[in-house]
Structure I
Amino acid sequence: MDLTNLDFQQARIKQVLFKSRLRSILYGVRETDDTMFSLQKNPLGEWLNTIVKPKYSVHPEVREIERVLQRMLDTGRELVRRYQSGQLEEARAGLDQIEGYSTQITNLLQTLEKRTG
């Protein structure tokens, strides 16, 4: 199965949902869920592992997306730790880092979409 525009749109939505959930945690709206920081259980990570990697793992963008996603998840986990230890402003300021990783992933998804489309 080839990747479609819809597949890439869904990947972008999964990324936005992660950022939204993380922001909700850091502002006290929702409880933390450790599965959201697991590459295997994160929706974008699951998409990479089940849909993209089986057919497109030879493309360097796939490995780079996975690497940047892991860094984003690790950073998110660290921001939640800061929040839980009372460092609210430091944790929330770290959302800029998350946005940077998100931009990198978006750019890589665009490159991969052009390459596979």
Structure II
Amino acid sequence: MPSVSIDPSLIPACGLTASQDPNESGSCTSTNNILIPCFCPPDNKEFIEKVNSAVASGNFLGTPVTFNVDSLAQSDKKKFNRAITCLIVLQSFNSTRGVGCPTASALTILN
């Protein structure tokens, strides 16, 4: 598999910190009191490594991803594709489809 090294500035920060305001059921509170798993969002370094791996292989757990690594490519379409790639990785972060962090744990990716 080819390697790729994405400029970390192209990967939007999640904007939240894991384990904030835990409740009795093992969930934590995100923005607007939305409950998310307390491990969300994941460690940024680990997240960037998984995004790099997905981009290098062209998919994440079989879902195709498109991520332009040229930092000068800043069209809305390029930014959208980067955000979607990050969300695909985030939502299956534990390497099982659908076992990861919900979009609510990464609200700044969508802004």
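Given 35, 15, 7 as the derived value for Cα extents along the principal axes in Å, for residues 63-102 alone, which of the supplied structures I, II does it correspond to? Don't skip to the end; give the middle numbers.
Working: I: 35, 15, 7; II: 32, 15, 13.
Working through the options, I get structure I.
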### Message
Between I, II, which one scores greatest on distance in nm of label points 7 Å out along Cα→Cβ at positions 55 and 79?
### Response
I
### Query
Comparing distance in nm of label points 7 Å out along Cα→Cβ at positions 15 and 87 across I, II, which is largest?
I
### Message
Of the structures labelled I, II, one was used to calculate helix-only ellipticity at 222 nm (-39500 (n - 2.57) for each DSSP H run of 4 or more, over all residues; to 500), giving -23000. Name it.
### Response
I
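Where a number appears in this text, it was derived from the coordinates with a stated rule and is not lab data. Note that this is a predicted model, so its numbers are computed, not measured. Cβ atoms are built from the backbone, for glycine too; each structure is taken alone.
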